[in-house]
Structure P
């Protein structure tokens, strides 16, 4: 049977967090869905997970970049909806059903994301819990569908974003010139809004994010360099080119 939702997870080397993410999906996600892991270290995934019929692993060489990884997953996806999901996310009670509810109720909804404990200030909800059991307990109490708590925004955190497949058919793939970092997702959010769709924070839905491993000094320097390059390209694409082309960017992924 064709899945309703394709969950795409770009994975690097943190199997401990990825395992928590997959266990949350398997325990708390209902209906027809598939999980696509885009991974450059597939040998780290235990056979017990690889044998599950809902799970597909796409192998790729290191250094591909987050945007390209997500594009690979989207090209393999069969679902009516696509969800980008961080391997550090902790899916819990009713998480996906409540994100889907946004699209059932709002025709012009383009993308929807939950509130969380890290990142984007408009989506941030700080909680004191750190153990997985307490996070699931809090999510069970918090996650109850309430459209009155949905709100429009200009950008969504890419750690957990749901959107209809037809959106990709209309506006295309992520711009792989951004490589790693958040700018590819910021760019996509902007393109979605320019196409006339809204971005919705489903503030009735909480999805926790686990802390990432500390970076080495070299990795921090690399990230700063990539961030600066991406910001420069983003400004060139959306501000310089628009100023010189009648308000339209001529760059397309």
Structure Q
């Protein structure tokens, strides 16, 4: 039918910001026009699945974690460290990123820090994947200040994991609306990872971004009260051991993890 010219696709060549402008012109409800984009495959694309941990060789991993920790420790604001006692930890999974005109598939690195982290952390995080090419995504752990043992559990796309992610996603949606923060964020993926602090445990990644057309995006450092509330509620979900905030811009990270 497409080849015969029988299918009309008026939105085919429009970016998301242009579709929203069109929706406003048509007089569609504001909350409908400005709700967050949702991936075509649904939440399934936000459930990372793997049958085995994907780790670098031990010595390579330890050396890289040490270099990233030292890099983060080197920044100061008014004579005080911007990040207090940062500990870098490579996660046992990889994610999709952007490199030039192509895709990368590399490790995510989590930072465990003491004290409060504010917007000053953004430029520091942005520099890590540029310096360390083994990494294309950097996270801040919001549930723990020191590195726990990370235990990988083979994870697949099943009802239990899907339901767990639905619960976490509902928490995020409710909390950012309650904080009047929903429209400040362009999109807020919530991602489930197959590792925790004990056997069978899972981790959640919060991925709020600002963008115009999804071709590029800036990570959002959630206000402290918002991220604390979200983290507290998600940690109450049975099966969730850790919560992270993804602070990677696009590029080098994609908006979605897969």
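Observations, loosely collected:
- Source structure (of P, Q) for distance in nm of label points 7 Å out along Cα→Cβ at positions 11 and 147, computed value 3.7: P
- Comparison of P, Q - label where FRET efficiency 1/(1 + (r/R0)^6) of positions 123 and 203 (r between Cβ atoms, R0 = 25 Å, to 0.05) is highest: P
- When helix-only ellipticity at 222 nm (-39500 (n - 2.57) for each DSSP H run of 4 or more, over all residues; to 500) is computed for each of P, Q, the one that comes out at -11000 is P.
- Computing mean projected area of the Cα convex hull in nm², for residues 51-90 alone across structures P, Q gives 3.8 for structure P.
- For 2.2 (distance in nm of label points 7 Å out along Cα→Cβ at positions 67 and 99, calculated) the corresponding structure among P, Q: P
- For the set P, Q, ranking by Kirkwood radius over Cα pairs in Å places Q highest.
- Origin of the derived value 0.9 (distance in nm of label points 7 Å out along Cα→Cβ at positions 107 and 195; candidates P, Q): Q
Just so you know, all these numbers are worked out from the coordinates, no wet-lab data involved. What you see is a predicted model, and the numbers here were worked out from it, not measured in a lab. Cβ atoms are built from the backbone, for glycine too; each structure is taken alone.
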